[in-house]
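Asker: Structures follow.
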Structure P
Amino acid sequence: MNRSETQYRCLVLDHDDTAVNSTATVHYPCFVEYMEAFHPEVRMTLEEYFLYNFDPGVIPMFTDICGLSLEELKKEEAYWKEYTKHHVPKAYQGIRELLEEHRARGGVITVVSHSYSENILRDYRENGLPLPDQVFGWEYPGEQRKPNPWPLYRIMETWNLKPEEMLVVDDLKPGYDMARAAGVAFAGAGWAHNIERIETFMRKNCQVYFRTVAELAEFLRRSPGAEG
């Protein structure tokens with residue numbers, strides 16, 4: 001591809017609560033429905049669900065906090081996979097324009113997510129978003145999912161990128177941990193919720209933190225080379 005006209009040739013986007021509003025409208029309702037049916041002793045508010053996904057992450061949340069065995073975790077995953085087939089989250093306002101601008105500048109769009117790639121691509125199509133150039137979803141082995149930096153190294157290899165030419169955009173700590181491990185810049189996405197503990201961590205540790213998609217878009221427009 002041609003060299004991008006911006007500092008960040010490649011955007012590495014999280015999917016849930018970064019590109020689409022999915023936790024509040026899909027994943028948390030699915031979680032509540034499953035727990036009410038199979039583990040009624042487990043109660044969790046939406047804010048708690050966000051916080052546990054933030055840290056320690058989705059697998060420890062289910063095993064250490066909710067108490068599911070590895071066998072039960074497989075059943076929950078199958079339930080979640082079927083549920084998400086029939087529930088399409090809406091993209092955040094401004095995401096489509098942001099991605100179109102990035103691609104028009106010659107940029108690469110990639111996704112590293114804890115959702116399945118087939119659902120990610122469906123959500124992009126259903127919301128009229130430019131399809132990503134590369135996707136790393138939940139179908140990859142555990143050691144190749146974030147927070148492991150493996151997806152970032154694969155993206156670098158595929159597109160001949162240096163770490164400083166990439167920007168990870170994510171709303172949760174696993175994305176931050178992945179970016180930090182690979183020496184890649186990280187932008188905190190703060191438009192899915194208004195949870196003080198998460199925002200405090202992000203503002204303290206991220207290179208940049210944005211409360212709205214519009215703020216991120218403006219940041220990318222101001223990046224060195226973007227004016228050209």
Structure Q
Amino acid sequence: MQSRKPVTLGLDTSGAPLIAALEKDGKIYARRRKGIKQERLLFPAVSSALAAAGVELKDIKRIFIVRGPGRFTGIRISLTFASMLKYLNQTEVRGATLFEVLRRQVISSKKFAAWTKNNPSGAVAVVLHAFREEYFLQIFDGQNNPPAWLSHEELLQRLAAYPAPLLLAGSDKNGAPLADLTDCAYAYADEKDCFVRPATLVQMAQDDSLAQAALEPLYLKPARFELVTPK
């Protein structure tokens with residue numbers, strides 16, 4: 001009797017829509033669920049994908065999760081679910097931030113390859129709507145720039161002050177394009193690369209470099225709410 005091939009699960013519960021992507025024998029069974037109550041949506045979505053693939057929870061040998069930023073409860077349920085599988089099934093866990101997921105999609109695109117030829121010193125900036133008039137930002141230029149939570153005004157100032165060309169990826173409120181948010185002429189990633197794709201979650205599950213800190217959440221706070229430690 002042949003042993004079952006390992007099954008991989010990719011999850012993004014950091015926001016809406018929730019995405020569950022199950023890969024078996026090269027086929028991806030993807031489920032999307034709208035709404036912000038990810039704690040109620042996770043198990044029905046995963047169960048539906050498992051049933052479609054004809055496998056069980058115990059067959060999942062690798063799982064990839066988005067560690068944040070996003071809704072606190074949404075991030076926690078992925079971490080808890082992955083921890084449970086790791087403990088019960090010895091499932092291997094991989095994790096990355098939403099910034100890193102979108103960056104990976106962008107740098108694999110033809111548009112990025114063409115853009116970098118003309119802008120060899122340029123960088124990718126991932127911008128995501130956070131709350132009301134506030135945004136998440138991380139710039140990838142090899143300098144280990146930390147992610148930030150900024151007001152709309154602070155975001156525009158940070159982008160304008162960057163000394164090299166930027167290729168922007170991400171989205172505004174309700175998935176609106178970033179071109180409607182900024183008042184300067186930037187280069188923008190293709191729309192398909194600005195939203196998480198199920199295939200990307202599955203692919204990143206195979207990246208062993210993402211094992212470290214896979215279960216560490218990324219919770220961001222507005223800069224004005226951060227505590228300053230006295231020197």
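Asker: Taking mean count of other Cβ atoms within 10 Å over residues 117-124 as the criterion, which structure among P, Q has the greatest value? Present the calculation step by step, with values, prior to reporting the outcome.
Answerer: Values: P: 19.8; Q: 13.5.
Largest one: structure P.
Asker: Identify the structure, out of P, Q, from whose coordinates semi-axes √(5λ) of the Cα gyration tensor in Å was calculated to give 32, 20, 16.
Answerer: It must be structure Q, since only it matches.
Asker: 28, 18, 11 is what came out when semi-axes √(5λ) of the Cα gyration tensor in Å, for residues 85-148 alone was calculated for one structure; which of P, Q is it? Walk me through the numbers on the way to the answer.
Answerer: Working: P: 21, 16, 9; Q: 28, 18, 11.
Derived from Q, not from the others.
Asker: Which one of P, Q has helix-only ellipticity at 222 nm (-39500 (n - 2.57) for each DSSP H run of 4 or more, over all residues; to 500), as calculated from the coordinates, equal to -12500? Working shown, then result.
Answerer: On the way: P: -12500; Q: -9500.
Clearly, the read-out refers to P.
Asker: Suppose you compute relative contact order in percent (Cα under 8 Å, 6 or more apart) for every structure in P, Q: which one lands on 22?
Answerer: Numbers: P: 28; Q: 22.
Label of the originating structure: Q.
No value in this document is a laboratory result; all are computed from the given coordinates. Predicted, not measured: the structure shown is a model, and the values here were computed from it. Cβ atoms are built from the backbone, for glycine too; each structure is taken alone.
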